[in-house]
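*Asks:* Listed after this line are the structures, all set down as C-alpha cells.
What follows is calculated from the coordinates using simple rules that are stated; it is not laboratory data. Source: prediction; values computed, not measured. Cβ atoms are built from the backbone, for glycine too; each structure is taken alone.
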Structure P
Amino acid sequence: MQSIDYLPLWAFFTVVLVMALLCTEIGHRVGAWRLRKYPEESQASLGTIVASVLGLLAFMLGFTFNVALSRFDERRTAILDDANAIGTTYLRADFFDEPQRGQIRKLLREYVQVRVEGIVPERVAQITTKSQALQAQIWSIAAKLGKEQRNPITGLFISSLNDTIDMDAKRINVGIYARVPESVWLVLLAVSMLSMLGVGYYSGQSGNRSWAEILLLVSTFALVTWLVADLDRPHEGFVRASQAPMEALQKQIGPP
C-alpha cells in the first residue's frame, strides 16, 4: 500500500484542491507585497516563466496519467489472459478419462470461483493460499498423468496448466504492486504546488485577480489529479478493471 492510499479518493481530491487554492493565495500575497515594496521591479519575463512552469505541470500530469492508464490496461489484460488460460486447461481436461477428468474440472471450477472475486489487497493472503492449494491439487493429478501417459496430449494439458499457474503471480503483481511510483507522485505534487504559487504570484504582481479563473484552473487540476489517482487504485473509485471475462468463464463451465 502506498502512502496516499490512506486518503480516500474524495479526501485526496479535497486535499489537493485546498492545497492548490492555498498556494495561489500565498503566491498572490507575496506578489502583492513585492509589488508594494519594489514597484520599479521588472515583470517582463514573469508571465513567460509562469507559462513555462504550467507547461511542465501539464507534462507531469500527462506522464503520470499515461503510467496509471498503462497499469490499468495491464490489469484488464491480466484478467482476460487468466480466464483464457483457465478455459484452455478446462477444455484440455477432456483428453483424459474419468475419474481424472472430473477431478480436474471440479478443481478448476473452484479455482474460477476464487479468481472471479478479484485480487483484493485486504484479502490477498487468503486468495493466494486458496489459489495455491487448488493449483497444487491439480498439479499432483497432472504429474501423475504425465508419468503414466507420456504423450503429446498430456504435454499440451501440462503446458496450459503451467500458463494458468503463471497467471496467478502476474495478476497479483499487476493488481496490487504495479502502481504509479511514490516518487512520481511526490514530484507531481511538488511541481503542482510550485505552479500554483507561480500563478498566485503573477496575479499579485499584475495587481488584479479573477477568482473565477483561479477556481477554474485549480478545480481542473484537482479533477485530473483525482482521475489519475482513481486509475492507480485497482479496488477503489469509479474506474476498475472489469471481471467480465472471468464471470463469463464461470457461466460457461458452471459453479463449483
Structure Q
Amino acid sequence: MFDRIFDSHCHYDDPAFDDDREGLLAGLFSGSVEYLMHACTDEGSALYGIAAAQKYPNYYTSIGFHPENCEQTPDDFLEVLGALLPKSQKIRARGEIGLDYHYEGYDRERQLYIFEQQVRFANEHGLPVIVHSRNATEDTMEILRRLRPKGVMHCFSGSAETAKEVVGLGMYVGFTGVLTFKNSKKAKKACLAAGLDRILLETDCPYMAPEPYRGQRSDSSMIDRTAAAAAQLYGVDTQTVIDKTNENARILFGIGG
C-alpha cells in the first residue's frame, strides 16, 4: 500500500459524493491520502471548501470562478472573492479559473476578462492559480506569459512543447488518470517534458478515473495508478513519484510537512 498521496485537484462537493462523502473522506485520510486541495468552481463551492478545510486538518481549498460558470459569475466577482479570502487561512490558491472553448456559444471576451482579473487578484494576494484550459491553449498562454502567476495547469491536455513553456514560466503541470489510458501518448510525452520536479498528481474527482476504473466515480485513493504510470515513464518506483509530487504540491500551495 502506498502513502502520502497529495491529490492536488478534487471536487468533493460534487453531488456524486452525496451518499457517502463524510465516510469516504475519513477513510481517505486514515488510509493512503495525506493532503487534499479542493478546486473551487463558484461561491457555493468555495464555502464548501472552507468548511471542509475547517473540519479536516489536511484539507485545503481554493477560491475562484470556473469558466464554465461564466454566465452565472456575478459582475462583482472580485468583491465576492475578496470577502471570502479572510474566512480561512487554508485558502491556498485561486481556482479553478481559466478558459473553456469546448461548448458552442461560449462568451470568449467575458471568459478572458474574468480569467485575467482573477489572475491579477491572485498575484496581488500572493496566491498560486489553478488553471483550467480546454480548447483555449493560445489564449491561456498569452495571459500566463503576460501576467506570470505562480500556479499549475490542471488536467493538462496540451503538447510537450506547451508543457515545457509552462514549466519555463515557473508553473507546474497537473496530470490525472488520463496518464493511464492506452491512447494517452500525448499526455505521456507532456509528462516527460515537464519533468518530475514540476508535475502534480490529481484526480479531478469524481471525474477522470484511471484504468482500471475508467468510467467510474473517481476518488483520491486511485492516484496510485496515475503515479505508477508516471513512474514507468521516469524509470522510478511509484512511491518516489507520490513523494515527489507531494513535495511539489506543498511547495506550490505553501503547506508545511
Structure R
Amino acid sequence: MLQKIDIRFLKQPEEVGLKNPVFIEGLPGIGHVGKLVADHLVNELETVKVVEIYSHYFPPQVMVDESGTIKMPNNEIYAYKSNGNSPDLLILVGDFQSISNEGHFELVNAYIEVAKKFNVSKIYTLGGYGIGRLIEEPYVIGAANNPEMIEELKSYGVKFERGEPGGGIIGASGLLLGISKLEGIDAACLMGVTSGYMVDPKSAKAVLDVLKSMLNLDVGVEELDKRAREMEKLIAQIKEMQEATMQQWKSDEDLRYFR
C-alpha cells in the first residue's frame, strides 16, 4: 500500500558511487523556472534515476499519456557522476509540490533524508521570483542559510537585494534551506527574476548560466535558447497588443471631447 511518503530507492548510494554530491532541487513553481533548469540538466547530462517518491500529499489524480496509459504522480531524483571536472550531482525533479502545508514539511524531510543517505555536500534550490511585469533581461537573486555562501554567490553575479524576496521563499525551495540549516548542510536558493505570468525559459537560462559557472558544468543551452526566442516573440506580440489597446483607449478619450 502507498504510504504518506513513499521513498523507493531504485539504486542504493553505494551502487551509484557518488562522492559528496551537490543536491539540486527544481520542482514546479513561479514561471516553472526551477523545473525548466532541473529538467534540462537531467536531459543534457548522463543521469540515472535513483529514487522515486510517491505521496498522499500530491494531488489525488493519475497522469494519462497519449496512449491512454496512466502514471502515478511522483517526484524523482537523478544521479550524475562527473568525470572529475565538476561535482557529482543529485537532481530532484517532478510533477508537483505538496497540496498542503503539512505535506511541504513531510516531503522536504524526505528529500533531506535522501540527501543525507548520499552524503551531499551542498544544496541548491532553484525557482522563479515573480515581479508582476515583463522583464527584458532576467537576472538571478539569491538567499542562503550560511552567510559565507553569499559572497561566493555574489562573485557569480547573483544579486542579494535588501528585503527581497519580500514575504520569504514558499514551498520546497525555501523549506529545504531552513531544514538543511538545522541538519548542518549549506544551502542556497537561486531565483530567476520573471514576470510570473507565464513559463519563462529566458529566466531559466539566467539561472542555468549561474549554475554552469559555479559547478563548472558542461551543459548545452540550445534548447533553452530556442524556447527563450519563442517566448520573446510571444512577449513582443503581447506588448503590441498592449500598445494597441492603449492607443485605442486614448482615441476613445479624445472623442469624448466632441460628444
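*Asks:* Kindly point out which one of P, Q, R the value 27.0, 93 was derived from, the read-out being Rg and Dmax of the Cα atoms in Å. Provide the component values of the computation, followed by the final result.
*Replies:* Details: P: 27.0, 93; Q: 16.8, 49; R: 20.6, 81.
It must be structure P, since only it matches.
*Asks:* State the single structure among P, Q, R that was used to calculate relative contact order in percent (Cα under 8 Å, 6 or more apart), giving 22. If you can, show how the numbers build up before the last one.
*Replies:* Working: P: 47; Q: 19; R: 22.
For relative contact order in percent (Cα under 8 Å, 6 or more apart), the value 22 is produced by structure R.
*Asks:* OK, next. With distance in nm of label points 7 Å out along Cα→Cβ at positions 112 and 208 coming out at 3.1, pick the structure among P, Q, R it was computed from. Show your work: numbers first, answer last.
*Replies:* On the way: P: 6.7; Q: 2.6; R: 3.1.
Only one of P, Q, R returns 3.1 for distance in nm of label points 7 Å out along Cα→Cβ at positions 112 and 208, namely R.
*Asks:* Hey, another quick one. Just checking, which of P, Q, R has the largest value of FRET efficiency 1/(1 + (r/R0)^6) of positions 24 and 160 (r between Cβ atoms, R0 = 30 Å, to 0.05)?
*Replies:* Numbers: P: 0.00; Q: 0.30; R: 0.90.
Largest value of FRET efficiency 1/(1 + (r/R0)^6) of positions 24 and 160 (r between Cβ atoms, R0 = 30 Å, to 0.05): R.
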